[in-house]
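Please go over the structures that come below.
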Structure P
Amino acid sequence: MDFVFLGTGAGIPAKARNVSAIALELLEERGAVWLFDCGEATQHQILRTPVKPRRIEKIFITHLHGDHIFGLPGFLSSRSFQGGTEELIIYGPAGIEEFVLTSLRVSGTHVLYPLQFVEVTEGVVFEDETFIVTAMPLDHGIFCLGYRIVEKDRPGVLLVDKLRSEGIKPGPLFKRLKNGEDVQLEDGRILSGKNYLGEPQKGRVITILGDTRPCEAVDILAENADYLVHEATFSEKDVKIAHDYYHSTTVQAAEAASRARVKQLILTHISSRYLADDIIQLRNEAAAVFPETMIAEDLLSVKIPLN
């Protein structure tokens, strides 16, 4: 599981920061990539990374402001020419289907794979045997969502040394035991897989927020998360502007991380008014409140270790 930050700027593209898009690579977990928002030129940013468009199976949109969705028509079209044949599902607020289908229809674009839409309000938006994704509305100028991605606990590791000590050699039985099955040996013994597994490994929790003022939903979505990706459009010295435009400051994001007891805070959606020399100050503002803080840069890759 890895983050790839494709765009970390707010509002309009800047030389150092493209607009919002984050890839969550789940290659080991499900051989796929999930994309969170798709601002203008996201497909250009992808070309500069190892992310494969054909592996993107889900796109989660936080809200319908242009800096979060204007890259969708181009990306969806190009995916057809980059080996994308598998179904792609887009989750997002009401209006996302109309925006995408209108863009494709007016431009005469035909995608060569099934395209589905799930319009999201609140609650569980996706669940399978490995992950559960929930969403809640935030406090922004238009309807905007935050997403909480919970990896379900994984089975413990197979106790190979214990098996060998009982005279059981590696082979196909090991896989069945690791799956928790009961197996019968040639000598008639029956082994229960649950007796040869270590403690379950706790799944990871990732919270990715759209644009927002501080609100209760942020604390709920971020509670005890391993990683919180939080917008920090403004410096604390511009707190009034942040409030007026329905955004957060660096310090407000750090305070949220502290309240929610997250392990790591990653700040993104940085206003273009802040130049390279300002970034250290922005990070220091947040780190004074929550030391485990980093500011994402375009094309930054962050590995999310197992718990």
Structure Q
Amino acid sequence: MSTSSPILIVGSMAFDDLDLPSGKARDVVGGSATYAAMTASVFAPVRVVAVVGDDFPEHVLIAMQARGIDTRGIERANGKTFRWAGRYDQDLVHRTTLDTQLNVFADFRPRLPDAFRDTPFLLLGNIHPGLQLDVLEQVRSPRLVVADTMNFWITGEPTLLASMLKRIDVLIVNDEEARQLSGIHNIRRAARDILARGPKRLVIKRGEHGALLFDEEGVFAAHGFPLEDEVDPTGAGDSFAGGFLGYLATQPEVTPLALRRAMVHATATASFCVEAVGTGKVGVLVRDEVSARVTEIQKLYEFGASTM
């Protein structure tokens, strides 16, 4: 941990009400910043900027601090915490949003503590691109900026999103978002179009099928880990991003090889998220568990190529 560079994560913290095939779960602590911080903290010290309401439990912040997460940037505002409700189909792939209550998140304006402004690794969670740009104005020369976005911003804020894309190093989206952003169905052609818009590298998440990295070296595929028990996919994408940036923060340089290894570590990290409701697994995850799963994933690639 001591050799890892710190990571700054800006995003949402929330309560989730989930209708899952395994049953209903209410008041589950979630949000992009929560999942990403929990998983990134497996690898490196983390700093979080977010907002919660006066109903947010203090013990969650204490648990985050115990994992090496600096919570000084988490504002506690008067009112209720952001809340999302969703229902998952039996396949745990398709979901329906039942309710969204922004609450204190509606007035969220990220304000970075001065001690956070020189953080070398930055993850811009899935928030309004105008807020992402605001954060970029407050940081000082980060080594690597990774950003997430979603369909809502792609449709509703194309101009601000375009400005944000020009200022980041890595964009992480899923395949549906990549197609919507580019207007191109073919993933490789869609990736080429998105990279032309500014980001130096692109990661396209493909759920249980893993993820693709597009960079100066070409294309790299990280296969998904075949799970026996899938419970709740909420936060898996944010867990992937946290694992991805967390691993890179342990490396002396962000090289093409480091990025490929980060992809596999991110896949391994995200797989734990799906095995429990909310942060049940990632909130207690340790590096040895991730390393063991990375080894299992490596075995998926072994087919005796050197003897063919």
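Derivation of every value follows stated rules applied to the coordinates shown; laboratory data play no part. Just so it is clear, the model here is predicted, and its values are computed rather than measured. Cβ atoms are built from the backbone, for glycine too; each structure is taken alone.
With Cα Rg over 2.2 N^0.38 Å, for residues 53-164 alone derived from the coordinates and found to be 1.35, which of P, Q does the value describe?
On the way: P: 1.35; Q: 1.22.
The value was obtained from structure P.
Of the structures labelled P, Q, which one yields 4.0 when distance in nm of label points 7 Å out along Cα→Cβ at positions 29 and 253 is computed from its coordinates?
Details: P: 2.1; Q: 4.0.
Checking each candidate, the match is Q.
Looking at FRET efficiency 1/(1 + (r/R0)^6) of positions 93 and 173 (r between Cβ atoms, R0 = 30 Å, to 0.05), point out which structure of P, Q has the largest value. Can you show the working numbers first?
Values: P: 0.05; Q: 0.95.
That would be structure Q.
Quick one: FRET efficiency 1/(1 + (r/R0)^6) of positions 101 and 237 (r between Cβ atoms, R0 = 25 Å, to 0.05) came out at 0.05 when computed from one of P, Q, so which one is it?
Values: P: 0.05; Q: 0.75.
Answer for the origin of the read-out: P.
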One of P, Q was used to compute P(r) over Cα pairs in 10 Å bins from 0, in percent, and the result was 6, 26, 30, 19, 11, 6, 2, 0. Which label is that? P
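I have -7000 for helix-only ellipticity at 222 nm (-39500 (n - 2.57) for each DSSP H run of 4 or more, over all residues; to 500), calculated from one of the structures P, Q. Which structure is it?
Source structure: P.
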